[in-house]
Structures are given as C-alpha cells and as structure tokens.
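Bear in mind these aren't lab numbers, they're just calculated from the coordinates by the rules spelled out. Remember, predicted model here, so these are calculated numbers, not experimental data. Cβ atoms are built from the backbone, for glycine too; each structure is taken alone.
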Structure P
Amino acid sequence: MTKHEKINYIEFPARNIDKAKRFFSEVFGWSFTDYGPEYTCFADAGINGGFFKSDLSSSTENGAALIVLYSENLEQTQTKIEKAGGTILKPTFSFPGGSRFHFSDTNGNEYAVWSDA
C-alpha cells in the first residue's frame, strides 16, 4: 500500500507530557523521543505520533475523533489501564464484530479499546 494521502501521524494534547509517557509506556509499550519540554513523539503504537503541551484534552463529548486501539484480551488491557491511573469512561459493551470500552488517560484524553476475541 502506498503512503500517499494516507494517515501517517497523529498528535494528542497533554497537560503533563511526562505522565503521558509513563502511562503509554507502561500500558501499551510505546517508546518516546523528546523534542524539547513541550513535545514528545511516540513509536511502537501502530502509527507514529506525538504529545504536545496543552491545557486541553480530547473527548468525543466535545466532538473529537476517537482513537481505537486493538487488544487480544480486553480484561487484561483494562486492568493495565486502571493500574497505570487511567479511568474507564464506558464499561465494556458489545457491538457487531466484537466488544470495546472507552477510557481516559492520565491527561484526560478519551480513547477506546476493542477486541474481536
């Protein structure tokens, strides 16, 4: 598949970049490269991206796009999220093709995790 005109990078706001790095490293195994005190980029996430310093957060309630991660074991992933300080926003529910839950990271950004298992 060509990269031309495909989503290539994604950025998220973070009140505290160090908290974002700890959370996503601990839960999902992402790695980070810092570019100054107000920006870090991540890798090992399926798509590369970054966190930028901001007092805002991303939420579907405010019309933001929802980033959905995949898990082979929803319960295990949810436990890791909660242990790392994340908050479950919508408990696991079924939909055609699988199940998912929504959570916020330690900076208040909303994400979802789904599984077909």
Structure Q
Amino acid sequence: MDTKKKGKQGEELAAKLLEHNGYEILCMNYRKRSGEIDIVAKDGEYLCFVEVKYRKTVGSGYPEEAVGPAKMRKIRHTALFYMFENKIPDTHPVRFDVCLILGGQYRIIKNAFDA
C-alpha cells in the first residue's frame, strides 16, 4: 500500500476515534499553500486542529516524533486561513491536538502545542 493510502486510512481511523471521544468532525484534509490540517473538529467549545500520525510499527519511529517545530508552524499558519475563510473570530477558543496511532493503540494529546 502506498504512503498516501496509508495516510488516508490513518486519518479515517483517527476521525472515528475522535468522534468516539466526543469530537464533532468539521473538515478533513484542509489544504492551503502553507500546509495541510488533517482534521478540523469541535470538542466542546474548542475548535480543534488535529494532526494525525499513524504508524503500523515503530520501525520508522514513534508517531509523536514526526510533529516537530516546523510542522507545528505550518499547522498554526494554515489554521489562520481556516479561521479567516470560515469567519471564526480570533477570540474563539482554539486548540491544537495530535492523534497518535501505533498499531492497534491510539492516544489523543489535547493541547499538544500552543497557538
């Protein structure tokens, strides 16, 4: 299976896991020139921008190792576009979450990094 198919499969699984944990999925694969946000969701009052990292095994590293400072910057910048396009005021509560999937286990890190 190619990388894009694996990524899509991981994002679909993450969306189901997030919904199971009370999130409302608003958008998947929001793309701009600045980058991509895997999932945009609501969790209570929060608008959440969720990065999904999926690994079948640790052979290519742990999923959390793939969310570094450069990736965080891209997500933050792309989130601003989403908020602007959807007329969401900058005072609205926002959170950056990460959904990590490794084999059959998952973990949702709420507020994984700051805006």
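Once mean count of other Cβ atoms within 10 Å over residues 15-22 is calculated for all of P, Q, which comes out largest?
On the way: P: 17.0; Q: 14.0.
Greatest value across P, Q: structure P.
Across the set P, Q, distance in nm of label points 7 Å out along Cα→Cβ at positions 23 and 103 reaches its highest value in structure Q.
Given a computed value of -5500 for helix-only ellipticity at 222 nm (-39500 (n - 2.57) for each DSSP H run of 4 or more, over all residues; to 500), which structure among P, Q does it belong to? Matching structure: P. Ranked by distance in nm of label points 7 Å out along Cα→Cβ at positions 47 and 79, structures P, Q are topped by P, which has the highest value.
Given structures P, Q, which gives the highest value for volume of the Cα convex hull per residue in Å³?
P
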